[in-house]
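No lab work stands behind these numbers, since they all come straight from the coordinates. Since this is a predicted model, take the numbers as computed values, not measurements. Cβ atoms are built from the backbone, for glycine too; each structure is taken alone.
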Structure I
Amino acid sequence: MSTLVADSPVHDAFAAAAAAERQALRAVFLQLVMEAQRTVLPDNLDPLFHPWGHALPDPADAGVRLAEQLEILDRCTTLWRRLGDDPSRELFLRFLAYRALGPAHVRLQFEPLDYRRAVIELSAKAIADGGVMGVPGLPLEWQFHLYDLSVGGYPVRLLGQQLPLASTFVLSQYAYRDLSVGAFPRPGDVALDVGGCWGDTALWLAHHVGEQGAVHTFEPTPRNRALLKRNLGLNPELSQRVTVWEDPLASTAGERVWVRDTVSAGAQMQPELPDDIADRHGRESVELHTETIDALVSRGDLPRVDFLKIDVEGADVGVLEGAAQTLCEYRPRLALACYHKPDDLVRFPDLVDSLGLAYRWYLQCSTMTAVDTVLFGVPVVPSR
């Protein structure tokens, strides 16, 4: 295979073409930002997600935020060239504009009325027992209720919160809504749920992979894992397809990390033991040791990987780095939370591309905020 020599005419032509492409994309993005600045969207502030009010970004810092997003835009060459459809390209630009200007000026994907109706109807129809796990100080939207999701076509009962359950079961957080793309779990899949939290995604996956499939869910926080297992116990038929793993996944196996032991969807791994072993609520830090997907596959603990969902509060890229050999061997479909770090949209596609793998990428939101935005990867060469 030939390579381009620096300062050669062909190399210079490619560089010039790439620069022209970046400038053209910048012009489109800046036009979108200019139009958004002149638009005010009072209905775009989500009281369900932010019941105490949605804090807006400081207008005085808009220039700094815009510069940050332009820098990300310039680095997203791989993603932009491999985005698979127009809705994903449009959402990608709006996502960056949202980060620069905030929700009062940029609507991501949902019309507010449709979104709120979907979320509220879930609670109106599916709550079987309210306030089963009360959390002092939190509003109704963030309390734990017992849900019976059979009204929505899922034979699932579980304890959870309104918004996460709506994202997973109603708004298709981890399956691209255009089914023709194929970015979803399929019957017979071995599916990985990295960031198992309270078990809602594991049960959603277990339903979709069917009796011949298997789900491996990874949740290192003990209190979260206890609730996850409690929810599996409420669904004995589906739980037969689910294996629960305790070790946190990362880029390298055997490293020590710590996590606050709390019932929380936002628990983050820390590389060092915090100075305060317990926080002001008495929640202690737990020592853990990392594992990798590649090591689990190599040992035969995972037979293969067909569908890989990763949502682990900022450690997401590291998990994918620890699955490089698995990606090359099995080419799984991917559902990657891409809103935790500013450059997630750069690093995910660049990592996969660096492995010599051809993927198409698709972007989707399942809330009215940037939270729960997912990047889907579909191999151009079908998975094994």
Structure II
Amino acid sequence: MPVTLPVQIDIFALFIFLGIVQGIFLAFFFFVKKPFLWSNCFLGALLLCFSLASLEIFLCYTNLMFRVIHLIDFSEPVNYLLAPLLYFYIRTKNNDQFTRKDYWHFLPFLLYFLYCCLVFYPQNSIFKYNAYIGSYHPQLPKLANAMYWDNKWVFLWKDWINEVTIVNLLVYLYLLFNFIRQAFKAENLPFFSNQNPTLQWCRSVFFQMLAVLGLFLVVKLSFEHDLGDHILATHITLVIYWISFQVVRQSVFFHPEKPSTQEENKVTKKYEKSTVTPEIEEEILQKLKEVLQNQQPFLQPEFSLPMLAKLLKVTPHQLSQVINDKLQQNFFEFTAQHRIGVAKELLLKPEYANLKIEEIAEMVGYHSKSAFNTSFKKIVGQTPSEFRKTKI
């Protein structure tokens, strides 16, 4: 007869359960958030996958799995969803398009799900009981005559699921690192710069996932079978709550159109000891407008604050004060606004209708299409392609 152990509830179980609830709630939030964005969809799906994986660990850790033994390993196929969902979340967050040809990234998940439907899910409760105690209660005796299949080789893919998952994560994290590094490079920013909030957020998400992979390796090497999975689920819960905190702060997901009173006070305090009078500020502002209109230096890829200050014959600090104080922008926002303004004009001109988005991006000073798309959608609310289709 199968042995059933009592339910085990402790601080780990409670914390993991709270993470599951929060993850499902947050996933729903991203799925229904308007307007529809692929990035929100991918992040919602990623959070849902984390929640499903944590739910299975919760059931196993608390011994509740004895009562729902048919659910053992139900979330295993999502191992193949975590990496591609993260990869496409970061890409679409930077307004890189998701196309039909990208669906092949989800083929391993589909194949493994079908494999489980054929090989594992149809197995009887005795087989699944043995699978559960083999991973979480190896001290308990297994029951005999449990397999539908005489050949154990059919379970080879399932036996190597952890190793394949690690390789899958490593490949996608490598691709993701290169994508983020190139995005920073396209903006002429060092990798650890905080000037671009979107790229800063993407970099943080990348390191969070890297930490998940690192802990996964440590847990699997330190614990026999799956006995340390509750530690991994606890860390996933921390990641879910970290994302929730960022959403509440609205520092990355929601950008106010105008600076808040608090931001205005920061700018005022920053320049309260400046020797630049309001009259000098106004004079610099007028010169700035003339240079921008007549020379359009912002269209140059190497455009920078020192370069513009040199054209105006003022110091970078003075120019920064005028842009911050008078225009209520930082230099990054100032540059993007003027570049996107010219890009909108080019996208609407019939003589440029045959130019690709990448060519328009280069004409207004951007090194890459993804960086151009990021700035364009942040300011206009549409991608360049969408803007061109709706306006022409």
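Figure out for me which of the structures I, II the number 101 belongs to, where volume of the Cα convex hull per residue in Å³, for residues 131-218 alone was derived from the coordinates. Label of the source structure: I. Computing semi-axes √(5λ) of the Cα gyration tensor in Å, for residues 179-314 alone gives 46, 19, 12 for which of I, II? Of the options listed, only II reproduces it.
A value of 0.80 was computed for FRET efficiency 1/(1 + (r/R0)^6) of positions 211 and 331 (r between Cβ atoms, R0 = 30 Å, to 0.05); which of I, II is the source structure?
Details: I: 0.80; II: 0.40.
Source structure for this number: I.
Out of I, II, choose the structure whose coordinates give Kirkwood radius over Cα pairs in Å equal to 22.1 when calculated. Clearly, the read-out refers to I.
Consider the structures I, II: one of them gives -21500 for helix-only ellipticity at 222 nm (-39500 (n - 2.57) for each DSSP H run of 4 or more, over all residues; to 500) as calculated from the coordinates. Say which. For helix-only ellipticity at 222 nm (-39500 (n - 2.57) for each DSSP H run of 4 or more, over all residues; to 500), the value -21500 is produced by structure II.
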